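Engineer: I've put the structures underneath this note.
Read the figures in this text as sums done on the coordinates, not as results from a lab. From a predicted model like this one, the values you see are computed outputs, not experimental measurements. Cβ atoms are built from the backbone, for glycine too; each structure is taken alone.
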Structure 1
Amino acid sequence: MSKSIKEILEHPLSAPIFLFALAFGLRLALVISASDFPLFRIPIVDMEYHDEWARAIAAGNFWGDEAFFRAPLYPYFLALLYAISGGSITFTRIVQAAIGGSSAVVCYFVGLELFRERRIAFTGAALLATIWTALYFDVELLLVVLEIFFGLLAVLFLSKARRGRTVHFALAGLFIGLYAITRPTILAFALFLWLIYVLARPRLDKKTVVKGLVLCYAIIIAIILPVTLRNYVVADDFVLISSQGGVNLYIGNNAESDGSSARLPGVDRWDGYYEAKGIAETETNRELKPSEVDRYYINKTIGFIKSRPVDAAKLLLWKAYLYTNAIELANNFDGNFLRQRLDVLKYDPVSLYVIFPFSFLGMGVLIRRFREYSPAYLFVIIYSATVVLFFVSDKFRMPVVPFLCLFAAAGFFWSWGKIKVKDWKRLVPAAAILAGLFVYCWIPPKGYSEDANFAQSGAALGMLYQELGRYEEAEKEMSAALERDPYNSTALVFMGNLYLETDRIDEAAELYERVLLHDPYDIQALTNLGIYHTEKGDFNKAYGYFETALDAYPKDAKTLYFLAKTLEADGRRDEAMEKLRSAVRYEPDFKAGYVLLGDLAEKSGGLDETEGAYRALLEMNPKDPVGTLGLAQTMHKKGDYAQAEDFYRRYLDTYGPEASDIDAVKYNLACCLAQQGKSDEAVELLAEIIGNDPERFREYAAEDPELASLHDNNEFERLTD
């Protein structure tokens, strides 16, 4: 029996199978245990962005209508999973858990390929399988799960290609190309692929290397080219993959940057992208294409570096410190807060606090064999440099973690070997360095406040409970957040929003006023106070708050939207519509703005503008129910009965069972059929409607001028008699 167990353990597939089972099992356990956790039910921030983009693709808006702002592969991957599963986020997380499990297996093979020691490969892969950050990011609606997977596969095949096999160069190109349309900054690493083969020992034949690299780069280009062509065809603009680079570069390189916050100076997070575009257009005094906005912010970054080189250098060093410190700096939701709430994440035996010191030690003691480990060294160094060049957060650092896990395992076993042979001459200084690294990695950066971060995350969690209608839990979370940080503006605003929704509007106003004591230009507090005074009927006060908000953020679409609602309530519809036109101009995918604009335009008799508003909704989502029904009704009023029929049918086919007044929609469709001479179809539909609710529709149909052409129809006469 013992022999058979030993044979199983020594089988070449035993370690990969175990690692996949361990990694996938932990990730699946996280998905199951967190299924009722609000953050896993309602995507927020970047997760919401990806979710909405993917659902628009799955709904039929495959090509979009502008150049990609962010790289497209992950949202399209997400859309595919939604199409397969009917939009299930849980199914998506399970698939991603399987990819995360596969990454642990690939990490093992990378370790075998580079380090040639099974214990290093297995330990490094086991660390990746169990570290809590990898568990979380692998099942979150973020790019990280694909970045880790593609990065490991790229390094694996780049390493194998040192033997000269063409297929390995081709596979390396495939996964770097896929990585590029997931996160374009990987192209910086791609520029240095040749160095791996210059450093290779024994050296490959020059002709083999050139041929292999040409094939590798050709495949990378072949994967990127369709994205570039799509951007050009759709937007008449040359954008290689996405236009986000310049904005992100300036976020991390300006006089107000802290090196980790994803916020432009003077831009509120409500509408960051569109405000960033608006700033560029205001300063250049013309409308800009995405590529021009990108170049604008690149030039702004260069200008900052040229004008303040010392400050720029200090900021770069600060970001390098943040990157190499083990604290997790969140860009979406504080992982440390999350870890305290989810049992599967609580009991991780290791974290970056352990992995970082040992990985730095491992990279240091193995530096003499840089040539041998060059694929991993170069990936870590070059990828890390791209993050530091922009700005630092936990999710951006994750793609190097698998390689750090392997280097950490190498550092540990190097230390263990020195202990076993009592090589104190090397061990003592190494231990001192390791101790220093632990101190370096464990001390939080200056300015880091766990209370502030936890308050922010607790408030966000409370907001999600509120969205789910679980008000007691929402208030509990927000109150706990304010206990940790009594003047946290996010917590105060979210608590105020909760009070608004639960009809405690005076308490809400008090909280918003508290925010303004510390930040007189907090746009959410100002806007919500405008809403509060509108509810109170004090329009003059409401206008004052809206104007203050718009003085600070003149192109904020949501503030303009709520100001428009106030103007409409005050009987100033024309001014309200003008504000809405500005709102949707500044934020072209602002759904609520188009809905209200369409409604007000219809009330004003501007059916062309009403039609335009609803068509804009359908451009964002071809199956949008408000846009579909709104356009049907608008075309009906304009007398375009054929188009009205088409949109009524689309609405009924998609939303018929869910429609709140399905008979009214069918009645309008019958009117459109009658107007087109389709008498039999109209009468058949009217028979169904009148049969459902004769008191409502019989007399009305008999007198409706749109049905006058049916008066000679015996069946219609019987139905309306």
Structure 2
Amino acid sequence: MCNAVYLFGAKLQRVFTGSVVLQSIGMKILKKIIFWLFGILLFLVPLILWPYNSEVFEFNKMVLVYIFTILISFVWITRMVYEKKFIFRRTILDLPIFIFLATQLISTLLSIDPLTSWLGYYSRFNGGFISSVCYALFYWAFVSNIDSKKALKLVNATLISAGIVSVYGVLEHFGIDKNLWEQDVQSRVFSTLGQPNWLAAWLVALMPITWAFLLDFKVSFKSKKYWYYFFLSILFFWTLIFSKSRSGFVGFGVVFLTFWIIYLWPKRKEIKKHLVPFAVITTPLFLVCLISGTQWTPSIRDLMVKKESRQTSENQTGATALETGGTESGAIRKIVWKGAFGVWLHYPVFGSGVETFAYSYYQYRPAEHNLTSEWDFIYNKAHNEYLNFLANSGLVGLLSYLTLIVFSLIQTSKSNHLNSDQISVHKTLITALIAGYVSILVTNFFGFSVVPVQLEFFLFPAIAFVLTSQEVENSEGREKQLDNTQKTILAFTLFATLYLLYMVSRYWYADSLYASGKGYNLINEPAVASGYLSKAIDSQPKQALYFSELSSTYARLAVAFNQQKDSSRSAQFANLAVGDINKAVSLSPANVNLKRVQFGIFVMLSTINPDYLIYAREALGAAIKQAPTDAKLLYNLSLAQARTDQTDLAMATLAKTIDLKPNYKDARLAYAFLLIENGEKEKARTQLEYILANIDPSDSLSTQTLEGIK
């Protein structure tokens, strides 16, 4: 392999110089490769999606981050080997990033679910320890290999990508893909980012950059570049309106104030001269609001037809868990935040583990969550990035994250105050980076970071640093060939790179197999699904979700063969189902949802053998220990108890369920039926009358049962 690397290097040398390439030329080639890799990364990440994975958007963006981290790191190491130097540009963020990674590593090692902490919660992915390492490497690779001219080009590559995303978002509003999604995407667009709030947070951070180019590069009205940035600004804002993201609008308000205050304050003595460009940039945004309207204000069309108010839909199926249903999202957030504090109080130092909120929250979930319209939703984030860190990484993790934020602002703000002739041209762009970074802090307060936003979080300070730093040329211009030590290191690095790329490809392929298996289960083809899921497990044998899905598949096959009177094969698949769900639970014991699945599988198998109801009851008992305020778990437990002749326990469990969720109609009905069977008709009457008076006056079953008692 060493000889192969040497021959490849020799060919490059002959191409560029005819004999031996100068060290400085080799360095420039490698730096250019890093630049192109960053450009492709920043352009593709917002755009990439693939419908044949378990998660269409974030999973593929995260995999792309893994791939480009490996490639950029390989070229960076190659450059260092070629130069025989440790190429690492020091910044004030080095120590904060290192401390942040150290706290995340400790939290991962102490996690209640280590695999989740390494790779992130399955379906979210961003936020795991490995992803944090990737973003940190991006920061260090950027400041060490990218100069100011290339940084500007990379900013423009991001804007081009954002322009494409926004055009698609606007077309989405007008119905281009309305039949492709279950969500009402016309009402709240999410384009290629997958969720309206994520789209809004990402675009809001980029919006002031378009203003900076308009202001600082002094392009005229006759210039195509001027109109390009002018329409980009309008396009981004138009897409923001169509996203109907409240957190995005709050972020925009902060961006707007931050950018214009920082820009105009030093010019306040000659403010009149700067009001014209301010008006040129902001007036079109105001006009867009008038033309299209917002979720709070009517459009011109609405005003012209004299509508009293324009209906704003806040209960769209395209919203997050915190924005659907009847309960106001702010009220639900307060409950979830209270639960996050509860998690922190029990894991105060290093938290429950990076990205384990979906497991730890249910142990300390406030009982009042049962009274919301989203009482049976699964919450995998605290919907506040800071509380998410507090719960998952403890006080140490949160402080390290806040320290990283403070030093990022210091570094970016310090760059903005430098006044040399070489860097003054970039001051307005740095102002935009400051405003955009602050907007991320705001939108993260009401949500959480996703891959494109996290790239902004780590790269905005890097861009600001590069724009205001003198480039240091590391080459001495000497002719130099690779020696044996360099060739050995390069061979090892190449092997490690190929191995890591292979592991990432297996990770992606396993998920695609898992998605195919789930798809075949949805169309009731469990025999086909089992083949895909078995292959997925062969590729990723530690992934509990794969075992869980395969267990459900085997349970369906067991029931099917039982209906065909094939008791032998039915028993075989029943045993496989039990073995796989038990394996899933053992791989991820903190995951309450797996125990819910375990309960469902045992209930399914109870149609074959009623003894499985005992195992179902035990599974629910274990789940309730981890989620003591979950009313649905208690309700299901009561049913299992009733079916296993534990009537008294079932009634006691139902009474507790009703205490936790007084408006639980099914629980009150079940309680009434058990009371009737037990001869306590007056108590049953009380339950039925409560349903008709307070929950569902039109419930026919309650009415009929009540009449039967009378």
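Engineer: In terms of distance in nm of label points 7 Å out along Cα→Cβ at positions 358 and 502, which of structures 1, 2 is highest?
Structural biologist: Structure 1 comes out on top.
Engineer: Here is a further query. With mean projected area of the Cα convex hull in nm² coming out at 38.3, pick the structure among 1, 2 it was computed from.
Structural biologist: 2
Engineer: Which structure, out of 1, 2, was relative contact order in percent (Cα under 8 Å, 6 or more apart) calculated from, if the result is 11?
Structural biologist: 1
Engineer: When distance in nm of label points 7 Å out along Cα→Cβ at positions 230 and 374 is calculated for each of the structures 1, 2, which structure yields the highest value?
Structural biologist: On the way: 1: 3.5; 2: 4.2.
Checked 1, 2; max of distance in nm of label points 7 Å out along Cα→Cβ at positions 230 and 374 sits with 2.
Engineer: Thinking only about distance in nm of label points 7 Å out along Cα→Cβ at positions 38 and 646, which of 1, 2 has the largest value?
Structural biologist: 2
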